[in-house]
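Every number in this text was worked out from the coordinates using simple rules, so none of it is lab data. In this text, all values refer to a predicted model and were calculated from it rather than measured experimentally. Cβ atoms are built from the backbone, for glycine too; each structure is taken alone.
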Structure P
């Protein structure tokens, strides 16, 4: 069989996404006892540091019988200018899969193009598909289904917003994005998915959140944007997800955040610690969806 990569949500069909999430749920319940990755090794290439991505992939590989190697940019020759295509071909001779967390999405695409083993996008500046898988599992656990649901994204049109767009297009739920002017999501990704399902964009968080079943956000300045932090803080005034905003959503609505969170900026302490918050389930679900992904791609 030809190798498969997971660089973006649309890399899997709707049916494959559902199957993947079913497997993740079986793994979470403890009903999956196989160790399909025994004797296999996953390389974890990190140009951006991480808590959840690193720990969940390492633990996931161990639980599936395999082994993970942490490879920071300082540890391998990528950090000293070795071409990505050369690294891809060399690592393919040693490993059974590669997870990469980096800045430019084009770098992940090049790595996948030249690697003869599966490549997983652990995060780029454009997309964060593994996190969206965890969010979808959390949504389904809490609300039963995404069918007929409204998801409200409040804040920066970043890699998370772009990945929510891809998920909406693939699965057909309604997505509303509230972003300040100049901080909208990727235009091409927006236009492509807006042809597939109901997607709207506004500068008014209240408009997006009213009647929503899920309210979700992220930090205003992502990794690599630290120099813009103060400018962004001014631009995002009024985009705090607080109890007042949550009251506009459905009474049963849940709050999601990919973490880490800046409490008092994009989300209030009361919301992230409140009864509607599912952020800790969401963080745990990174482990289960990624185990399902690893078993699917590498076994």
Structure Q
């Protein structure tokens, strides 16, 4: 039996995935499912580069802006919700387009990986948080490396959220994340996923990232973080997200404003590099080379041309 087709557009942060996916959706009667672990959160708009209603151009988006920043949301939650959205879009007679840069979310779908919905052990999490403060995050990173050397390769030494997650998974199940993924990849994939990724010249991509961070600061990222910081009584896990944790450091007078901006840019560039490494290991990925227009160093040349290229590849 022929499987329903689902298009995936992934790639590094600031690569133009949103604009491309909206143009493609207009052409093929598609609807978009976000695949971004930060855009799921309410109130977190500027720092996550969440598309505005105007930018969406009337295309329906799923899994954006629906989780409170003080709630936990796992990969298992994402897979369940994304599969539900895919089914709904197909029933509506439209084409599902998965869009985003969270590699773990992409893999959970295209490889049908079953992540156990691990019960959150609050006592153990507090223990880990305390140890991170007293012993330093590097010590926990080393422990996580011993438990799961494969998973730790994809994680920055400053990525507290994911380091703790490796330790929590092992604590709860006795198995590491990589083992669980290998076991669960035996499941048959439900849909015919066509995976595309945007590929930029490294220097051009880094320029786009730096510029985007400057725009976020101008748009009021600091005020957005202050608002979330004050609104939620429990300090949200979401605030460990890129761009948010650095502003928190600034608000707590740990770093200057200039240091904060430079740190966000540096960490975002590092994140983009890890995203590219992640998506390159997916052999199914079809890479789309994005060239810059000669007259304008800011905008990718012809989103329309990229749409045409995708449509051509889909025919094969």
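Assuming 6.8 is mean projected area of the Cα convex hull in nm², for residues 40-143 alone as calculated from a single structure, say which of P, Q it is. Don't skip to the answer; put the middle values down first.
Working: P: 6.8; Q: 8.9.
For mean projected area of the Cα convex hull in nm², for residues 40-143 alone, the value 6.8 is produced by structure P.
Comparing P, Q, where is relative contact order in percent (Cα under 8 Å, 6 or more apart) highest? Can you show the working numbers first?
Values: P: 20; Q: 27.
By relative contact order in percent (Cα under 8 Å, 6 or more apart), the leading structure of P, Q is Q.
Assuming 0.95 is FRET efficiency 1/(1 + (r/R0)^6) of positions 192 and 256 (r between Cβ atoms, R0 = 41 Å, to 0.05) as calculated from a single structure, say which of P, Q it is. Spell out each step's value before the answer.
Numbers: P: 0.95; Q: 0.20.
The correct label is P.
Given a computed value of 31, 22, 17 for semi-axes √(5λ) of the Cα gyration tensor in Å, which structure among P, Q does it belong to?
Values: P: 31, 22, 17; Q: 30, 25, 18.
This value belongs to structure P.
If helix-only ellipticity at 222 nm (-39500 (n - 2.57) for each DSSP H run of 4 or more, over all residues; to 500) computes to -12500, which of P, Q did it come from? All intermediate terms of the calculation are to be shown ahead of the outcome.
Numbers: P: -12500; Q: -16000.
Traced to structure P.
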(message) Quick check on the output: 4.4 is distance in nm of label points 7 Å out along Cα→Cβ at positions 80 and 288, derived from one of P, Q. Which one produced it?
(response) P
(message) Taking distance in nm of label points 7 Å out along Cα→Cβ at positions 72 and 232 as the criterion, which structure among P, Q has the greatest value?
(response) P
